[in-house]
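Scrolling down, you'll hit the structures one after another.
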Structure I
């Protein structure tokens, strides 16, 4: 069984748990949005709650998720360099013909991490704030993963390419 085929059941379980967590939190979040007159995401309350997220029961995820994303990004960047592909962020910005494939490749590599980020953020919101806001979970979790992943992938490609050039001399 190939690695992607082995990964599929885990991805399905994580996706199901994430959808359930978001669905369970949706009614309470919608009620609060109605009473507040706006969404929680990027509201004053959202920004006031950020310090609690960083220091509360889920604070370890602010280290674990980015570190894992960096490790996956470094591996992908080295693979890009070995196959002669351009640095990830540069290719995303400038190579329109490669963009869809690059995004698809990145998602395959980090889909479980993304799902876990959203799920963990939703659970941590319940633990820290006493409520879960799906919009915030869909933004905060993935940001902790995609930004470090993309940067690590691009920089490791550059570093590996430079190292290979130096060795070739």
Structure II
């Protein structure tokens, strides 16, 4: 199984927090998740004192790493995105890495730039296809995302049908 590096936006990591053992099976898919500084701040702001407290709470060590970088590139649709989405897209584009993103506007910008991207539901399906998680874990994870409002009923039903094939 190829282990590689991927960039993430805030929303996907918030969804991952909702899953039992989400970070555990993601570590079997990727060697590292890179995030820009704005994403780390969005993740810990209001709940934790700093990034280290957040990282210790979710116990993922260096698996999710903050990358400080500066860039002046702007892209069509850029002004409609929040700072975390902008920085995540810029980091993925600059490093030519795939992107984990769930927000539709951000996906549109990523697509226009030719970036490969996925949401968490797609990652659950990937983990199942690569035999990292069982069908039961995949179904439970998708149900948790539905229950917490992180995916819609239509996507949920479609993914369950795909798991049955």
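Read-outs throughout are calculated quantities, based only on the coordinates presented, and are distinct from any laboratory measurement. No experiment lies behind these values; they were computed from the predicted model shown. Cβ atoms are built from the backbone, for glycine too; each structure is taken alone.
When Cα Rg over 2.2 N^0.38 Å is compared over structures I, II, which one is greatest?
Comparing I, II, the top value of Cα Rg over 2.2 N^0.38 Å belongs to I.
Can you tell which of I, II yields 0.95 when FRET efficiency 1/(1 + (r/R0)^6) of positions 68 and 84 (r between Cβ atoms, R0 = 25 Å, to 0.05) is derived from it? Traced to structure II.
Out of I, II, which one gives 2.3 for distance in nm of label points 7 Å out along Cα→Cβ at positions 28 and 60 as computed from the coordinates?
On the way: I: 2.3; II: 1.7.
It must be structure I, since only it matches.
One of I, II was used to compute relative contact order in percent (Cα under 8 Å, 6 or more apart), and the result was 26. Which label is that? Going label by label, the one that fits is II. Between structures I, II, the greatest calculated value of distance in nm of label points 7 Å out along Cα→Cβ at positions 20 and 156 is seen in I. Which of I, II yields -16000 for helix-only ellipticity at 222 nm (-39500 (n - 2.57) for each DSSP H run of 4 or more, over all residues; to 500), as computed? Source structure for this number: II. Starting from the value 0.6: which structure in I, II was distance in nm of label points 7 Å out along Cα→Cβ at positions 12 and 100 calculated from? Label of the source structure: II.
Structures I, II were shown, and distance in nm of label points 7 Å out along Cα→Cβ at positions 108 and 140 at 3.2 was computed from I.
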